[in-house]
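Read-outs: derived from the displayed coordinates by stated rules, not from any lab. Since this is a predicted model, take the numbers as computed values, not measurements. Cβ atoms are built from the backbone, for glycine too; each structure is taken alone.
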Structure P
Amino acid sequence: MKNRSIILAKRPIGNPKSDDFALHEGELPDIQDNEILVKNFAISLDAGFRNWMNEDAGDEILPAMPLGEPVMGLSLCEVIETKNSEYAVGDKLMARFAWQEYSIGKPGDFIAKLPRDLSFPYSYYLGVLGDTGMSAYFALTEIAPPKEGQTVLISAAGGAVGSIAGQIAKIYGARAVGISSSPEKCNFLINDLGYDAAVNRKAPEGQAEAIKAVCPDGVDIFLDNVGGETLQAAITNMNHRGRIVMIGAVTHYTSEGPPTAPNNLFELSSKEITAQGLMTHFRHDEYDAVRQQLETWLSEGKLKSFEHKLNGIENVAVAFCQMFDGKNFGKTVVDL
């Protein structure tokens, strides 16, 4: 069987570009004992995977991606052949496989089963009902639950995690303020996502002053998807004993040199700020229960999903690069 994949052709420098990737066609090997063969029908594009494209970036989550091999990511897929008793033909999965049309799953791979009959469009299970929606949920329920009336500031607020986090903050009665990259995206945050206020991170007065203008009483909770100068500006505006949830750091893993910000980390001490990282997959056992809650909010109209979609394996790298160019709203998905 032929299998088309997107391979990592060279190490990206700064923001990824289309020629960092290449389309490759190869033979699909037979599966071995305890393996499964799946057909991927949707690919999730997540900025965090840019980190593992750097040389020597491997960690306990994922090894550094080797050159000339398929790029790792999250996919929705269906089992079409199995030699593993835990999976049956027809099982629908969300899994950390690669940017390819077919994948072979092995013991130890990150795989989460989905209901056989999906209640919502399948792409939701990569976004609002997948890792990104769950990241927003865990951040605001387990790590930094807001009290009614508190101010929750969210960076990359129009992206996959931010677009859900702002809505969850509002469900819990908080004041939601989003940081985005253009006046158009700021309008989207307020008019479509229901944010109370928005900050353009490119404001001429600087991010710290722009945040202060819409958060005159300070920031109680900051959900950070960006790092760098945005994190520095948020810390400047944090209240005493504020809480920071560190979800992503796009600025740092696309930086072409050593990061220069944040340079005000002593304020974590002087303001007694709590900062905690979040990797959703460590809460794998909670997925089913959290998905049920998110589905309830969707059914009740309290939560909306926004997606940026492309089609075809040849557009997976295109969609990934578009995220870093600020061209997407909500969750980016490619249908195969």
Structure Q
Amino acid sequence: MPHSPPTAPVVTAPMLGLLAVLASAPLWLRAVGLYQYLAIEIVIWMTFALAHNLLLGHGGMPSFGHGAYFGVGAYAFGLLQQRAGAELLGGLAGAILCAALAGAVVAAFISHRRGIYYALLTIAFGQVMWFIAIKWHTVTGGEDGLLKIARPPLRLGGFEWSLVSNDAFYYFALGMFAAVVLFLWRLVHSPWGRVLRAIKQNEMRAAFVGYNVWLYKWSAFVLSAALSGLAGALFAMAQNSAYPNVMSLHNSGFVVMMVLIGGGLVSFWGPVIGAAVFILARDLLGAYTETWLLWYGLLFMAMVLFQPEGVAGAWRAWRQRRRTRAAMHGAARHVANNGGA
């Protein structure tokens, strides 16, 4: 009788540890010379990086124009709030839906492609959406962007929680991040996630086995775009604005760098590590030099050349070496003890 693959736990120790560290951030951030808004940015970019890694890390689909869906979410949230009177949850739902629809249209055109052709098409569609954001002044505000986006209060039943302060908004963004972590963790360890990994390893073989490769790639892109739209909506609330720069090619490149330097190709937690490293490097290096991105780029090049599996891969390799040495020492002691007897 065939054995079903082991089911991943709903909650893991690394997950609880990460959430504990992030939940306590307001208590120690200022003590180490940082500020609260930085934590908001880190949590939002962690959400975006996890969403992007659903494609790049788990599906092997390089999307280099993913900032477009981040931007669609930001603009959708602002427009729904200012023109339709949407409140917080309605605006977030609308942002997720708009980003998912944009992703669905793009994925319908590119999901039959592979490799460099897939990557180039993601750039092309991303640039089209960036150009629309720049030129459609009556809707997007053009280069000036969409301004005066408020942080509506969270209303659930008779409960109302103001998000105006950075501390309050941080915990709301952290709650959204936790929900995305749980959702993606279960998703990538589900049968759907296992098929996606099979497609990453060998797309033609997965098709020969009988899986609808196009549909799996399409659905992965839509889900990734939807979660990117959620991150974009949170970013619009944090910045009180939405502007075309968030849809640009270099912003899309940033999230790819986060995923790769963190080790998203080998670890679920790679994008989380990479987002934290990127934002902290930007802030700390930027305090000393205006050319911080040059130094970060050199770090990125060194990681790709000498440690292509990123920070998470280096940590995994170090733990494996430690276990191997411990096993070897244990075997040596066993032989010595038996020999002495």
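With percent of Cα pairs over 36 Å apart computed over the structures P, Q, the top value is the one for Q, the highest of the group. Taking mean count of other Cβ atoms within 10 Å over residues 103-110 as the criterion, the largest value within structures P, Q is that of Q. Identify the structure, out of P, Q, from whose coordinates helix-only ellipticity at 222 nm (-39500 (n - 2.57) for each DSSP H run of 4 or more, over all residues; to 500) was calculated to give -6500. Label of the source structure: P. If you line up P, Q by relative contact order in percent (Cα under 8 Å, 6 or more apart), the top spot, with the largest value, goes to Q.
Can you say which of P, Q returns 2.3 when distance in nm of label points 7 Å out along Cα→Cβ at positions 71 and 87 is computed?
Only structure P yields this read-out.
Identify the structure, out of P, Q, from whose coordinates distance in nm of label points 7 Å out along Cα→Cβ at positions 255 and 295 was calculated to give 4.2. The read-out comes from structure P.
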